[in-house]
Structure I
C-alpha cells in the first residue's frame, strides 16, 4: 500500500466536488487494510472509505483524513453462493452474475461498489428490494479487528445498517450473498429494461444519486420536494434536477457550500422530509448533517 499526499478528491466523486485528501491510499489486500488503519491511528486522523464516489461530497479545502478506496474486486461463485470483494463495482457485479445464470437484477442502476451498497443497504425504494435480501455474511475490519457479521448482526434497515453506526467507521472487505438462479437471457433482458427506465426517469450527469430517503410510509422524497415547488431550484452551481427532484446536479462548478445550502433549504421547506442519504465530510473528515 502506498500513502499519497494531497490527492484531489473531486474527480473521484460523482458530483466532482471536493478539495484534497491530506492522505490517500488504494487498498488491494487485507494487509493493506491493517496498515491503513495503523497509519490513520498513528497520524490521529479519521479513516474514510470511499466506494464508487456516489452519495459522497467533500469540503473544498484539504480534508485532514486518510481517504482509502478498496480496489480489490475478486469474486468467487459456488452454485448460488457468491463471495465478492467490497471494491467490486455493483453494475459489473450484476453483469458478471448474469452470465452465470444468477439474478441480482433488482439492484440494476445503483451506482458505486458492493461495499458501499452494503454499508447503506442500497436497493429500490422503501417498499422495494434491497441488497440485504441476498446477504448471508459480511467480513469487515472494525476498530483494529477482523470480524465476520451474520446477516442478523448487520442490522439492515431501509438505507441503514449496523456499519453506519460504528465508530470508528469499519472497513467492509467482502460479503457472501445467496443469489437466485435465472436464465442469462432473462436476467440480461431485465437489466436492460431497468436501465432504460432509469435513463428515462433519472439524470445521469454529475449527480451523487438520490439525496433524501423515502418517508416511513413509502412516500418518495421527490414527491415532497416537487410539492414544495423546489424542482429546478438552483443555489450557486448546484441545482435540484428538473427530471427527478430527489437528485442534485452539479451544473456550474458547484461547491461543497452550495450543496450544503441547497439540502438545508429542502429540509427547511419540508420539515417532515426523511434523513439525507448523502454523506458530507468537513475539513476534519467529520460527517455533518
Structure II
C-alpha cells in the first residue's frame, strides 16, 4: 500500500523534471556553484557603484577639473581613495571610469562573437575549401601576439573609444572562430542533422534550427570569459597611452598616471589595480560556474 500511495508523487516529480527547460536546468546547476554566486554578488556591487557614481559626481567638476590645492592627498573621509597629481578625486574617477572598462569589455566581446562565431560556424558546417580558407586566415591572425595586433590597430586608426573597442574585439576573433568550429563539428554528424538533410531541409534551416542552438554552450562560456580578458587588454592599451583619450578616466590609464608616484603615493595605482583585479575575478568566477553548469559531463 505505501508503494501505491507514493506512486502519484513519483509520477508528478517525473513530469516536473521533464517539463524543466534547458535554461532552467542550467540555472539550477549554476546556483550550486558558490564561486559563481560570489562572482555575481561582487560584479553586482561593482556595477551598482559605477551606475550610482554616474549620478553622484559631475564629469566636468569632479572627474576632469584640476584642483592643485588638493593634489596628492592621501585617503580620507573627504576623498576615500585620495587625490591624484592634479587634485582629482580617485574614487570618483574609478567609479566613472568603470563605464569605459565595462563598455569596452562588452562591446569588444560582441564584435569578436559576431565575426568569429559566424566564420567558425560556416567553416565547421560547409568544410572543404571554405573551411581551409577561413581557418588559414584565422591562423595568420592567431600567430600575431594579441597585444601587438591591438597596438597596431590603434596606432593606425587613432586613439578613440570606438577604435579601442574594435581593436580589442578583433584580437579575440581567432579564439571564437576555433571554438565555434569545434562545437559545430561535434553537432554536424548527429542523427537529427542527418534526418533534417534527408527530409529536404535547406542549409539555413538546418543551421538556425539545429546547428547553432546545439553548439552555443561553449561559445556562451567563452563570451563570459572574454569580457574579463577584454577589460585586461583595454587596460593594458590605456596604460601604454593607446586607450581612452585623456582626461577621461579609465582604469588602465589611471595606473599609467600613478606609476611615477608609486613610491610615495602608492594608493594612486593600488585602487585602480584593485578595481581591475576584483572585476576580472568576479567575471571569471561567473564564467567558470557557467562552464560547469552547461557541460553535461560536470553535472552533479
Highest-scoring label, criterion being distance in nm of label points 7 Å out along Cα→Cβ at positions 185 and 225, among I, II = I
Comparing I, II on Kirkwood radius over Cα pairs in Å, the highest sits with II
Supply the structure label, taken from I, II, corresponding to mean count of other Cβ atoms within 10 Å over residues 57-64 with the calculated value 14.0.
-> II
Identify the structure, out of I, II, from whose coordinates helix-only ellipticity at 222 nm (-39500 (n - 2.57) for each DSSP H run of 4 or more, over all residues; to 500) was calculated to give -7500.
-> I
Origin of the value 1.56, where Cα Rg over 2.2 N^0.38 Å, for residues 73-112 alone was derived from one of I, II | II
Which of the displayed structures (I, II) returns the greatest value of mean projected area of the Cα convex hull in nm², for residues 65-232 alone on calculation?
-> II
If relative contact order in percent (Cα under 8 Å, 6 or more apart) comes out at 19 when worked out from the coordinates, which of I, II was used?
-> I
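Here, each number is a calculation from the coordinates, and none is a lab measurement. Predicted, not measured: the structure shown is a model, and the values here were computed from it. Cβ atoms are built from the backbone, for glycine too; each structure is taken alone.
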